[in-house]
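Given below, in the form of structure tokens, are the structures.
Each reported figure results from applying straightforward, stated rules to the coordinates on display, with no laboratory input. These numbers were taken from a predicted model, which means no experiment stands behind them. Cβ atoms are built from the backbone, for glycine too; each structure is taken alone.
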Structure 1
Amino acid sequence: MESLIEWNYLGMFSAAFLAATILPLSSEVVLSALLLNGLTPSVLVAVATLGNVLGSVVNFGLGYWGTELYKRKFFRVSDNEIDAALARYQKYGTASLVFAWVPVIGDPLTLAAGILRVNFMAFLVLVTAGKLGRYLVLTYIILQT
């Protein structure tokens, strides 16, 4: 984590991207450290959002084109998690993608979107809105302390 902080904006992008894909990484820790080290908040929010959304696009692509074995091995997502994500879609619809930033349920949601062949533009808009909102709120909170 410390080396990601030393990479400044590239570290923020990497942490956000990886947090949305394969690693249980906290991009919030990197964001906090970089904000407290004086990096430009608007650039950090933009970089974090871009990295996190692109990570979710990888998840979507794996859901859309990946084999079942690859999805489960790459994500280490259980049948129950995928079933729960699919059930959320049935209950709340595509709008549930606004919550793709939520720990534990976010990655399976974006994977399920690919499996269900959700419209990609709707996917991008909703995922970006949710992730941007999260980083804006976090940045505001961090800078107020």
Structure 2
Amino acid sequence: MIVDHISNLKKYISLNPNIQTVIDYIAQNDLSKIEAGTHVVNDKVRLIREDYVPKPLMQCYFESHQQYGDIQLVLEGTEIFGYLEANDLKFQISHPYNVEKDVLKGQSLGYFSTVLLTKGMFAMVFKDELHMPKLSNGTNDLVKKAVFKVKL
């Protein structure tokens, strides 16, 4: 997992060439004005625009992907973002990998790492990296987020 400010996204282009598409899209669009929902950027990048109030831990879950990585960018608000190593013995699968939705879901039976994402910050996760978005930091503030699904 990588956590950084969106102004530094260009540093990570060497990890996946589709990151340049994300950078170009951000430069050409006001993400906060894009309607909530899924938008096709091109055949290798999708944008999911979300508006939500982060949830308590018991309503959240870890997920991982095989076909697409995530660049989860906070546009407004704050949330806690959880992370767990893919081979962590504390991870318990609740929903096996669904190839059509490109997601595996589960819970941690113990401690896990977290980071506070604030406006302008992103978390980037790639294949098999277990991550828990949308976790409340104790406020009921609305979060506006752009999640770029990047073909791996």
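On relative contact order in percent (Cα under 8 Å, 6 or more apart), which of the structures labelled 1, 2 is highest? Can you show the working numbers first?
Values: 1: 27; 2: 38.
Checked 1, 2; max of relative contact order in percent (Cα under 8 Å, 6 or more apart) sits with 2.
When semi-axes √(5λ) of the Cα gyration tensor in Å is computed for each of 1, 2, which one produces 23, 19, 14? This value belongs to structure 2. Source structure of the calculated read-out (P(r) over Cα pairs in 10 Å bins from 0, in percent, for residues 87-134 alone, 20, 51, 27, 3) within 1, 2: 2.
From 1, 2, which structure was helix-only ellipticity at 222 nm (-39500 (n - 2.57) for each DSSP H run of 4 or more, over all residues; to 500) = -2000 calculated on? Spell out each step's value before the answer.
Numbers: 1: -24000; 2: -2000.
Only structure 2 yields this read-out.
Supply the structure label, taken from 1, 2, corresponding to FRET efficiency 1/(1 + (r/R0)^6) of positions 31 and 79 (r between Cβ atoms, R0 = 35 Å, to 0.05) with the calculated value 1.00. Going label by label, the one that fits is 2. When distance in nm of label points 7 Å out along Cα→Cβ at positions 95 and 119 is computed across structures 1, 2, the figure 1.5 traces back to 1.
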